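Colleague: Below you'll find a set of structures to go through.
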Structure I
Amino acid sequence: MQILLTNDDGIHAPGLRSLRAALTQLGDVEVVAPLAEQSGVGLSITYLHPLMIHQEFEGEKHWGWAVAGSPADCVKLGILEFCSQKPDLIVSGINSGSNVGINVLYSGTVAGAIEGAFAGIPSIAVSAASSFSNDVKPDYDRWAEQSIPIIRQLMAQQETSADRLWNINFPETRPEWPCGVKWTSLGVKRHFDVMEKRIDPRGRPYFWSGLDPIINHQLEVGTDIKELSEGYVTVTPLKYDITDHERLNSSANTPGQNFDLPPA
């Protein structure tokens with residue numbers, strides 16, 4: 001199996017390295033990842049200037065391709081240029097920090113997987129919640145190993161569409177976690193949005209965007225945010241078609257139906 005691996009934390013991120021090692025259990029892995037961190041860039045692509053690339057080696061052995069661009073750029077290049085054949089699977093991660101709720105719309109990690117699904121390739125985003133305790137180190141090797149049986153199971157599902165897309169999140173590192181794996185929906189209800197105002201030494205205001213996916217959102221049962229906060233690995237099937245089909249297919253909005261303009 002040909003696997004294309006990307007991320008948004010950059011090609012030298014420890015989560016990418018751990019996941020690359022684990023994915024070799026499933027097939028041949030080609031790494032095409034951003035040269036620098038691209039967190040929060042979503043599905044942005046580079047088209048106003050050329051995409052510069054750099055081949056990465058370990059000793060004299062090829063390790064991957066670093067791209068001065070976004071995760072979506074990396075996936076496009078991986079499919080069109082750097083993989084010896086069309087990938088059978090695209091994986092994006094392991095991201096440092098969870099990607100749950102409506103934050104998946106901003107996530108570069110999830111965007112890498114969405115770009116793969118655009119191309120008709122099964123794609124999986126993998127993220128892990130950060131611990132707020134400084135003495136707890138992220139266990140990327142453990143998360144990477146635990147992701148393999150989940151990925152095997154997802155790939156074994158008999159579905160007709162090739163553009164399957166999933167979002168996996170691991171809870172933060174605790175001795176008793178993870179408690180298990182749960183299928184979840186996205187938690188899309190926020191308590192509040194945060195934009196923290198600060199003043200620089202010259203008296204000028206500046207702002208930090210608050211992106212805590214747990215605190216900012218309502219904890220509804222069955223959602224990725226709720227189950228992740230209770231120590232479960234969450235698996236959320238996603239779609240990139242954001243059309244409101246229910247409204248479109250209502251009697252007043254039949255697809256293909258003419259829509260009369262109001263008089264001028």
Structure II
Amino acid sequence: MPSWDAEVYSAFADERSRPFADLLARVGAVAPERVVDLGCGPGPLTAGLARRWPDAEVTGVDSSRAMIEAAEPHRGPRVGFVLADLADLPAWRPPHPVDVVVSNAALQWVPGHRGLLPGLVGCLAEDGWLAFQVPGNHDAPSHRALRAVAAEEPFAGHPAGVTRTAVAEPADYLADLAGLGCRVDAWETTYLHVLTGPDPVLRWLQGTGARPYLDALPEDLRPAFTEALGARLREAYPPTGVGTVLPFRRLFVAAQRSPGPAGAGS
């Protein structure tokens with residue numbers, strides 16, 4: 001996974017939290033005892049899970065030490081944080097079945113993350129919930145600009161090892177989880193984020209999609225890369241009378257483990 005800067009990531013906290021709220025609205029758990037947030041980031045959304053379910057023990061998991069350190073102020077009697085690879089289920093799995101596992105824009109960073117689904121469902125209580133959302137915008141102008149600049153000199157070659165994050169379509173996730181005996185609700189939403197300030201789309205990407213490219217570059221090339229990327233993004237996302245509009249497609253899945261036959265439904 002890329003390195004993370006919690007402060008940069010948190011710059012658009014409102015925009016990043018809205019999909020999380022929309023995801024949780026489809027989770028029907030009433031009084032869960034154990035809740036896990038995979039890819040918890042700097043922690044405020046994890047703390048919100050403890051407020052939503054006041055009797056739950058909530059564990060936030062992240063592979064970034066910077067994010068776990070930023071989350072420390074949110075630690076409490078019922079809220080804890082674990083530094084662990086999301087793909088390493090034994091490292092974060094509680095000794096008892098989990099009632100709710102949620103993940104907000106994190107699984108896409110795990111290569112082959114669909115292969116994790118059987119293990120995630122396997123750690124659920126009999127009627128437990130697995131809910132996640134992942135970005136579906138990897139062919140958007142922002143990401144095409146990233147790849148185009150990375151292919152130019154003097155940057156070409158340095159990001160050659162950057163793995164392009166890949167996600168499936170909602171129907172694929174539905175089929176995967178239905179086959180594992182879950183009732184599944186899968187959908188997509190394209191948000192129109194209205195951003196303000198100078199180079200807002202560049203600042204957005206500096207907290208997420210641009211991180212692997214910047215990490216792969218020598219430090220002395222990063223300013224020039226950022227400048228070239230900013231120029232392309234200003235052309236792709238010109239300011240309007242209300243601000244700079246960033247369309248952002250996201251894919252959602254809310255699945256409940258069922259003791260009955262495998263099936264899908266809403």
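Colleague: For the read-out Cα Rg over 2.2 N^0.38 Å, a value of 1.03 was computed from one structure; give its label from I, II.
Modeller: Derived from II, not from the others.
Colleague: Using relative contact order in percent (Cα under 8 Å, 6 or more apart) as the calculated read-out, with 17 as its value, let me know the right label among I, II.
Modeller: Clearly, the read-out refers to I.
Colleague: Out of I, II, which one gives -9000 for helix-only ellipticity at 222 nm (-39500 (n - 2.57) for each DSSP H run of 4 or more, over all residues; to 500) as computed from the coordinates?
Modeller: Checking each candidate, the match is II.
Colleague: Comparing FRET efficiency 1/(1 + (r/R0)^6) of positions 199 and 223 (r between Cβ atoms, R0 = 35 Å, to 0.05) across I, II, which structure shows the greatest value?
Modeller: II
Colleague: Consider the structures I, II: one of them gives 44, 32, 20 for Cα extents along the principal axes in Å, for residues 71-142 alone as calculated from the coordinates. Say which.
Modeller: II
Every number here is computed from the coordinates shown, using simple stated rules; none is lab data. On a predicted model such as this, the values are computed, not experimentally measured, just so you know. Cβ atoms are built from the backbone, for glycine too; each structure is taken alone.
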